[in-house]
Structure 1
């Protein structure tokens, strides 16, 4: 199963909206076939492993990181392929949270006389697909918030100057982070200040699962702009890939037309005060089959998403320098006046990236077991 999870990780940058899945076939203690799902519409991990194994699949055990599908989607059911190939045992890491499967795949295999075991390395398998799981279970995408700050927690000088806080190594790491997300979200303030591209600037050969000369899939670029102040000449409109403008209520139709004329898709998510309803935006992402969203924004939007409970994970690049108490902070979080108002974060990982530290933190309080 560890090998199957290793294979599944090769699809980290390409499978959206599908989950990342790997499969290993073993007969008489020998690996006879392997496969991993690469892209929606292409074969799943199980039929690829079966093809690699050929007749040696008969009597084999299939180790697969997610319950085999049992419905006709973009491809035929994997359960039927396993049954037809004569596999006698299926070990899977976790039940598929997709309501179209959700235990029915395992039931179909058992009805065909195949021995089934589920729950092997489940935590590792879930870690592969947080966005797919959350979309299926909660109709929301998994949202990461990426930030770069000085050691004293500053993201820009008082003047707004912010290039560059983190090192070249960290900025390169950010492009790998962007590549695994289906959408990158920023706010109009960041756009007006920096005119960002919000693209992945890596070659295919630099990412696992992609080959030399193969183009890297570009995430949607999404600007939260309640009154559509984004200029039609902004850099992101001249770049390949879709751009979405998320606006609030009472927008000027002429502004909508001007942005649509340069290729933007304008979608309204109005809340009572005319701002953008961030929860509605996230729900819309899920409806569009977006699994993972990367928020790259200033303190206002980042703070609003965090206080709304929409941020699942924070990625913070800490640079070893100080910017002073006049510089801008990470989040705008009004109303935090007492210690009990603090927003708890759980550190999942700390690692060096060039001269910087990269902190991965999960939002939300710790369970008693995690706090021990």
Structure 2
């Protein structure tokens, strides 16, 4: 019997790799000869870097770059020499995680540091760069990142603008003459899980800028800047940004990574599945065991378990879900294609007990499941 373990993390309790170890230990106590394949997954959120490195076997590269306000900061990314692949999270250089809440000020923030990380990876010899664009503190439409790679954004006087959201409206020309020549040889795969357009009521500014520190007046200014800049983009690249799904992701990094990097936008879970050769590796499996901290309606809108269920259904493999907790009733769970479910909170004494002893309970859940096989 072949069982594939394909979980997400249990936030603040278990990593995906911890989950795999707990389930393997539990199953083997009851069925010592069972074949187990560990394929931990992630959807581009917290913990993705550990999962990516499970497949990349890269090393951590540390370098000094600019933070969202052009101050020096130490950032890191993964680089695997054998596959010439880098994994870069823009949040490392341009993210809200670097700032206190009172420092959030996206109209004056830049993605320049993200471009510096990309530039460093290219110097190292990267041929593929996987870019995660979640958790940004910015709304500069990626002009900071692009500036670090040699693009020049010029005003009516032919002067370079400071690459922040405030000055998007000043840009009338994009000069591509000095772009890093090696950029065209790198394949970019971009983890993007939102579908917002670049501007308008559902765009980058109106939907996300407030939570990044923008006032109502600044949101209006940013939206006008994005709309005006989109016309310059259209003149330069002959593409209407409003037609690109996800253009407004991460303050416009969606369209920036599509046009300035020639990147392919993909849902985070699909990108990680590709990295894991997931669909090939699950061939001939009898069960896939997946899991996450909380099973709820959001689970089925681009999260890890939805990605697992899509592949399992295609190959007619049964799916078991071991979760921290579930807010769904049994009919919903069955309708989504889950054949077996158990949760830590069914067995734990309290929520604190569940969080602190997740490994123990997942191992026990696995033993119960193994007895039913």
Structure 3
């Protein structure tokens, strides 16, 4: 007996989904793209909980990493960036099933709740999975409508990559640096205010009150690599260093190819005692890596704490000065601007710079 056609989704919900796709096309910040896509799917399915996973295939394993989650609280939806860039988990059966088709979907009942999973991407090329917890199983018409929306999400991400990523290394490009730097300075100001508001009680959240940092990385003797082995192997070194950066830093840290063999790293909410170790871990990963034909490669690193009282040019200049010190004193090392100043290894010659350093010292010791 022939089955009747599936009923179309409710027109008001469809219009809301179309409005979500239109709003998605205007977003330029990657985290906002992730958040908006997940929240739109969750609302369309009347879900109470939504998760966005990145998909990674490292032969022979397929793994996922949690990028963020959203929770519906009445009419308000709260989004949380929960990823750390290091926690990759095996794909469970539900997520695996949805990845076996173009923009596939899968559902399973767990008590009174349905776990729903939707792949974002073509078969074998899906880069994300959205998981929704909902009281009802969606109809085939709902899933078809969502498939179209998820294609919009995929297309928007491709457009974002084209505008914001370096074509060789796939790190953020120089064009995106200024806006991200302004956001980093704003985050540093927020962290400083949280620390001051807490006084001596230390009841503030460490997640938002630790300092922010700017690091500059330069590949040592890169010109010699190009001269001795050719630009093809020089490009391979750049690609491998970029991959080591992705492996060494957290998923939400900002990594840039700043130009040539120079890279920039933005870190949020990292304790002062830990920051040098983080950069040194990356430096050591480069030293330990075997580069094709070239063999061993090293990097020099300089970093500076983000002080919201200073201009972006001054902050970048501090990190650069620490980098130059590393390169002029043996290379293959990590140095922080504040530590160099406090130890007398680096001097500030401008009156404005001297006044600012003296103010910092007074704040520490008085």
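Things to note:
- Answer label among 1, 2, 3 for the case where semi-axes √(5λ) of the Cα gyration tensor in Å, for residues 92-147 alone, calculated from the coordinates, equals 19, 13, 8: 3
- Answer label among 1, 2, 3 for the case where distance in nm of label points 7 Å out along Cα→Cβ at positions 108 and 324, calculated from the coordinates, equals 5.9: 3
- Structure (1, 2, 3) behind the derived value 21.3 of mean projected area of the Cα convex hull in nm²: 1
- For 61, 36, 26 (Cα extents along the principal axes in Å, for residues 116-219 alone, calculated) the corresponding structure among 1, 2, 3: 1
- Computed -14500 for helix-only ellipticity at 222 nm (-39500 (n - 2.57) for each DSSP H run of 4 or more, over all residues; to 500) - originating structure among 1, 2, 3: 3
- For 16 (relative contact order in percent (Cα under 8 Å, 6 or more apart), calculated) the corresponding structure among 1, 2, 3: 1
The numbers here are math on the coordinates, done by the rules we state, and not lab data. Worth saying up front: this structure is predicted, and the values here are computed from it rather than measured. Cβ atoms are built from the backbone, for glycine too; each structure is taken alone.
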